[in-house]
Structure I
Amino acid sequence: MGTTLKRADGAASHLLFDPSSALDVAAFVVAGVDLSPGAAIPSDGDPRIDRALAGFLFTCGPEHIRHPEVLEGGAGAYPLHGSLAGTPVSRTEICDKGNRHTAVTEVDLACGGRAAIERLWLVDAAAHAVTLADRVINIGSSAFAPMMMYHMNIAGRLLGEETRIESPSVGGGSLPWRFGEGESAHFCRPAAASDGWSEVALTAMPGLGGRTIRVRFRTDTLPFLQMWRCQRGGANVVSIEPASHRLAKRPELAASGELYSLQPGQSREYRLAFSVSGCRLLD
């Protein structure tokens, strides 16, 4: 299941959606080059995440977004990156000549609740931009704390010495893409917002003809910019990860009142957009 954008510079972009995993993005091909890392990823031992991480975008949540943590009460654990990845969609629809994709995914949560994710992908061929809008609904009988993170994975082989991370959310507005020390590094910072949106870019990627990928996200429900890189063994990947919560253990987040409670029937919305080579993004 996919869609194609014809760019003004003659380079076509193609998105391949994955209905076996919440209608995430299995591949994002620009001018014949897939931005996804494919097999060049590390493994944490969870086959769901190994498969999802190989693609361009997968969704962490809706009740947990990072490494496994013990459930409140101690009976079990929240899984790696939450319960959504690897969950097939309940129903999906394509309309507007493939420029509008919708899906509903119902997922059993590790904490015993149940959630539905209503997903809308909008592809604007004229603007060469893609927007994702998600609505997470509590369809269970008990409250849960919604947590979401969007894991956008870019093959490190496409990056070079000239590639930079550019965002008002990072110190000085710009960082080398190989930030931190050693073979792997990450950071999570409050996202600087303008009119409710934050932006980050990976610029001048030589493996993509010098193009830039730009990502924007709503900061009302995704107030943090997390980034991760791994160049260890055969792994070579960099990820842009808009997140709902800062990098901290769940007990610490709960103690500081940062775990919002979603009651049965209530919902919460998340939105992001991305494009390549400076094309404007949707507002």
Structure II
Amino acid sequence: MKTNLDCIYCIIQKADERCEKLNSDQNQKLIFMKNVFSLIGESKEDVTAPYLSKCVNDLLLSEFGSTEDYSELKTKYNKLMLGLEDTIEKKINSDDDPLLSALRYAMVGNFIDFAAMDTIDSKKLNELIRTAKAQNIDQSLYTSFCRELSSSKNLVYLLDNAGEIVFDKLFIKTIKAKYPNLQITAIVRGVPVFNDVTLTDAKEVGLDKVVPVFDNGTDIPGTQLDKIGEDAKKAIENADLIISKGQGNFETLYGCGKNIYYIFLCKCDLFVRRFQLPQFSGVFANEKFLKFKD
């Protein structure tokens, strides 16, 4: 999916904010921002927003020798959500439809996203978790999803953010319990970027003890098929079914033609407008049937 004008504005704003955190020298900042504008201006027409974000991150590293370190925040939210894990798992397992319940919790977990938002509103996060059952899921699509889970042999689950990964773990465990013959592989980012999940996070929350997890070889905050490593590419190519979490994965994958079920919250104005939904509403949609306004 090519970059929207809204995304360009957002990337420029975040580049300015990130530079300010790393270096307050205005002359160096001016040079950096000129390079950001050049990078965007010279980019190909079909470039994705997550890939542009990765390129800006590369500029930060080359010009200032560092970029933001989200490791403490990632560990913080992994621990916070692990603290809720047992309670949420009991709620899932006591529901009339545990799989649907787990899907909704995985959906609201997508709120923990420092790429889309500067801060995480703890009050809003708790509200979303408390009211997860209110997230609307199209029943006919959910029925098709269950049917495909039953008939598929290989499922690839594309993870998104730290903290959120605990809800993904519960969703994956619920899928495994209902469809024990389904082979599930989880894929994370290859290099730290924002608060996106890496192998470190997967091990921190114990996901690696539930399903095989490997990285995609890149620091793009999405899953760009022409950039990821061969192992990740092969797993995706061989999958009967793919679950893709988050806006970044959606922006890099939409239109690829694969059998993908997207799960995310509409966090930014662009996604609110695209899907004609209130902010922080969930989207559960299949690649083959998805339509939206861009």
Structure III
Amino acid sequence: MTTHVHLYWLRESGCDMGTPLRIADLDPAIQQKVAALAHGDAGPLTLQLPFFNRRESRRRAEVLRGLQLVREGDVIRSIPATAAAALRDYTALLLASEPGWMNAPNETNPGYFAAWQKVSLALQRALRQWIPEIYFRDAASYEDRPAAYPLLVYEASKMCFGRPRTEFTYDLADPDTLPRAMYMIGQSLQRVLAGVERRLFDEGRPELARRYAPIWYEDILRAVRAKPRPLITLVGDEALFINAVIDLGSARKLEAVKPFARTANLALRTIYAMDLRTLAPALLAEATKALQNAKGANG
């Protein structure tokens, strides 16, 4: 019995997006693995292979032999060896199949700034929410107030709306960056502190809760201004990731996948002493929604 597959394989050197093949037509390095998983099923089955850059394509037999394949229903897919590899696969799939990314505006497009501004704001919102949520998952983290204060100010800080045509994030080389991010955030910070105070009271930590009462917001702002490096680092990591997303989408080429994944992992792997690389797919999903909304707004 001849088994047929539909091959999905994204590569810098060319793409298969459902190419019909017999197992006998596959690269010899994976024929036996695929045949064993097919169990004589005539198919057609779906075969999903990982993203390859040009270097990996030149070593395709070696890389293919090292793949771990699994079957799930009618789908045979490779298991990414690392989180970085999974991010590359997900990113490549977005560029190759998601209309928002396939039609994302480049710098010559009149809608460039408006679209990527939406993406930047969506990512800033997500990062300001998710990073504190993860860091403060254990309420004991609030006991280290010098470490907690910059993160709370970051959560309350003003988002960067950018400057037409090509600036979408805060520039750490600009001495006005920190004052702009912290300008008139008293009410916002008080709202953040009110939530912290309520949580700590609810968790039976009244003494610690009182130290985060909203009335202390000015003291917290002064403390962060006196030692700004943690907040500056947060804003810098945020900018590094967001600009990598914009470069990826503006390029609209699979050659941009590897540089993006490298930069995204660099930006997320040590945020506030936490490895947050697992957030990358969720952040890309937020960027995808923003691109879709930008397209709708532009007709």
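Just so you know, all these numbers are worked out from the coordinates, no wet-lab data involved. Just so you know, these numbers come straight off a predicted model, no measurement behind them. Cβ atoms are built from the backbone, for glycine too; each structure is taken alone.
Determine which structure produced the value 44, 23, 16 for semi-axes √(5λ) of the Cα gyration tensor in Å, calculated from the coordinates; the candidates are I, II, III. The read-out was computed on structure III. Source structure of the calculated read-out (distance in nm of label points 7 Å out along Cα→Cβ at positions 76 and 212, 3.6) within I, II, III: II.
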